[in-house]
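Got some structures for you, see below.
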Structure 1
Amino acid sequence: MDVHQLAQDQIAAAHEDPHGRSAHLVVHDGPLRQTVIALTKGTRLAEHNSPPAGSILVLRGTVAVSTADQVDTLPTGFLTAVTHDRHGVEALSDAAILLTTVTSQGDPTHP
């Protein structure tokens with residue numbers, strides 16, 4: 001799979017979406033999920049809870065990941081662990097990220 005082409009395709013799809021976003025699940029193996037998420041400039045993913053484990057790899061553009069007391073700016077090529085605090089994501093330019101999460105199967109706090 002060419003993730004760079006997928007990122008480009010998802011950014012194009014985000015431009016067609018009225019909410020400025022698009023996502024494509026690329027890996028679903030037990031508790032492991034990898035999703036390419038594209039956001040047009042200025043589009044936000046509202047504050048939300050984290051999975052038990054995860055990371056964000058910026059494939060294109062720049063995103064800001066914000067918590068109650070911090071904002072991290074991540075340009076293309078940057079990889080970071082997903083914070084365990086509630087957080088939001090905003091595209092500072094048209095952007096695509098590879099979100100990798102590990103969900104907790106059988107744990108009632110993480111359905």
Structure 2
Amino acid sequence: MIEPDLPGLSVGKPCASRSISRLSFYHEPTGESQIYLDLMRVIDKQFLETPFHGVRQMTWHLRNEDHLVNEKRIRRLMRLAGLLPIYQKPTTIKAAEGHRITPTCGLAIV
């Protein structure tokens with residue numbers, strides 16, 4: 001650990017030996033503001049009711065409840081909370097019954 005209070009010892013050399021910048025040594029991270037935490041609670045409550053709502057639908061819903069939000073903020077908060085909507089994935093490679101899948105590399109099947 002780097003001791004910043006030792007006399008005669010700079011902080012720059014120990015930071016350089018550990019490959020971290022001095023700015024990251026002095027930086028104290030701040031958490032989310034109370035406004036964003038309240039907004040995340042609203043998003044989480046709505047997501048439990050409608051787990052298929054993505055960013056656009058969640059933004060539309062929150063705007064109807066008189067929240068001043070945009071899609072970028074909702075996308076960031078949903079990503080931070082780990083919320084992923086449930087939706088049907090495309091099924092493009094499945095063959096129908098009785099049909100065979102031909103390779104796409106140009107080789108002919110004999």
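Just so you know, all these numbers are worked out from the coordinates, no wet-lab data involved. What you are looking at is a predicted structure, and each value in this text was computed from that prediction instead of being measured. Cβ atoms are built from the backbone, for glycine too; each structure is taken alone.
Just a few scattered comments:
- At a computed 31 (relative contact order in percent (Cα under 8 Å, 6 or more apart)), which of 1, 2: 1
- A value of 3.3 for distance in nm of label points 7 Å out along Cα→Cβ at positions 9 and 49, calculated from one of 1, 2, originates in structure 1.
- For helix-only ellipticity at 222 nm (-39500 (n - 2.57) for each DSSP H run of 4 or more, over all residues; to 500) computed as -12500, the structure of 1, 2 it came from: 2
- Structure (1, 2) behind the derived value 13.5, 38 of Rg and Dmax of the Cα atoms in Å: 1
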